[in-house]
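Listed after this line are the structures, all set down as structure tokens.
What follows is calculated from the coordinates using simple rules that are stated; it is not laboratory data. Every value quoted in this text rests on a predicted model; they were computed, and no experiment measured them. Cβ atoms are built from the backbone, for glycine too; each structure is taken alone.
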Structure 1
Amino acid sequence: MLRYIGRTAPLARAVTRAFQGVLLPAVGGHPWTGRTFMAAWSSREALDVTLVDPKLVVEVAVDVARDVASRWRHPARLHRARPDVSAESVPMFGE
């Protein structure tokens, strides 16, 4: 099960372009279909999102501060993509 626990800082254009061929739109439904995502926790501005097939593994750097829902309080920062790691081999959050 996918669990939303945070958001990223905006990605650099070069990173966005590099991920265009790797991130594929979700096919056959997505666990977050119909969900609204905001630009920030206190924002009322909804983001225009494209739900993708959750297959790409990346490393992120995060601040350890969490809110009452266990979401990271500050945006995660992309460190690097890990094409050598399969999504199935990553432990579920909290395990």
Structure 2
Amino acid sequence: MEWEFDGEVIEWRGPAPFVFVDIAEELSDAIKEAARDLIYWGQVPVEATIGRTTFTTALFPKDGRYLLPVKVAVQRAEQVAEGDVVDVAMTLRRSR
């Protein structure tokens, strides 16, 4: 399953500050349904592309939707910062 969407880059402070792409609730519901057999500890393994940079990560559940973590290497390569709206292409990662 593949999705293309745009989303705002937000900061969420846990033990350390991280930036994420906020995924809309409706799309999060579709991802949760498609990934039922892949979810571990609430997270969904994915491969995502922002700009020309492709990376692997796991979606974090938060308040009924998912957040896509944006690694520092991706932030630097694509000049992504909090408040930006980015285009994302994303697929489920079947193997961990």
Which of the displayed structures (1, 2) returns the greatest value of distance in nm of label points 7 Å out along Cα→Cβ at positions 31 and 87 on calculation?
2
Which of 1, 2 yields 5.8 [mean projected area of the Cα convex hull in nm², calculated]:
2
For which of the structures 1, 2 does the calculation of distance in nm of label points 7 Å out along Cα→Cβ at positions 39 and 55 return 2.5?
2
For the read-out distance in nm of label points 7 Å out along Cα→Cβ at positions 23 and 63, a value of 1.7 was computed from one structure; give its label from 1, 2.
2
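Tell me which structure, out of 1, 2, gives 32 once relative contact order in percent (Cα under 8 Å, 6 or more apart) is calculated.
1
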Calculated from one of 1, 2, helix-only ellipticity at 222 nm (-39500 (n - 2.57) for each DSSP H run of 4 or more, over all residues; to 500) reads -2000, and the structure in question is 1
